[in-house]
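Nothing in this text is a laboratory measurement; each read-out follows from the coordinates by a stated rule. Here the structure is a predicted model, which is why all the values come from computation and not from measurement. Cβ atoms are built from the backbone, for glycine too; each structure is taken alone.
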Structure I
């Protein structure tokens with residue numbers, strides 16, 4: 001199983017589905033399911049019972065996972081959605097690279 005090219009904290013744009021065009025930050029990556037949870041994208045309304053942790057209860061909005069193939073990383077250098085590649089830098093470290101502009105992605 002290959003690892004995900006998108007990580008927690010990355011800024012991504014949704015390519016397909018009801019939230020197409022929205023941008024958000026990856027809150028959590030789920031590599032086993034090939035899914036990511038993006039802030040403000042694919043929200044579902046959930047009925048929450050009051051518990052010790054959540055005294056209030058009621059209806060809450062919850063961000064649900066979206067398949068990683070439906071999002072594209074937004075390059076911090078050129079600001080456009082792009083594919084991700086890898087290269088080995090001078091120090092011998094493997095770094096992510098923007099396929100459009102060739103810039104390194106932190």
Structure II
């Protein structure tokens with residue numbers, strides 16, 4: 001089941017994390033779950049969406065650039081980033097965007 005994040009009226013920020021994995025899976029799922037839970041505890045966190053097949057894409061939403069910077073500097077998140085570079089990711093790219101407008105459709 002996919003979940004579309006419920007975000008406030010724009011503007012807000014999106015962090016787009018696109019990745020290609022290595023074959024190493026040792027502890028990845030547990031760390032990913034922990035990062036989702038930890039991010040949700042951070043001031044300014046608004047939600048996230050994630051999908052993975054050949055390439056993984058996770059978009060997290062934040063109230064401000066300051067909230068994103070604080071998340072980037074979180075000590076547990078820094079540890080996960082180091083493990084990701086060392087074990088789990090062949091490559092990744094992070095993009096930070098300001099959401100100027102959004103709209104939706106619901107059945």
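Descriptive notes on the structure:
- Read-out semi-axes √(5λ) of the Cα gyration tensor in Å, computed value 24, 17, 12, structure in I, II: II
- Test item: helix-only ellipticity at 222 nm (-39500 (n - 2.57) for each DSSP H run of 4 or more, over all residues; to 500) calculated as -8000, pick one of I, II: II
- When FRET efficiency 1/(1 + (r/R0)^6) of positions 21 and 93 (r between Cβ atoms, R0 = 25 Å, to 0.05) is computed across structures I, II, the figure 0.95 traces back to II.
- Among I, II, which structure scores highest (criterion: relative contact order in percent (Cα under 8 Å, 6 or more apart)): II
- Given 13.1 for mean count of other Cβ atoms within 10 Å over residues 37-44, calculated: source structure among I, II: II
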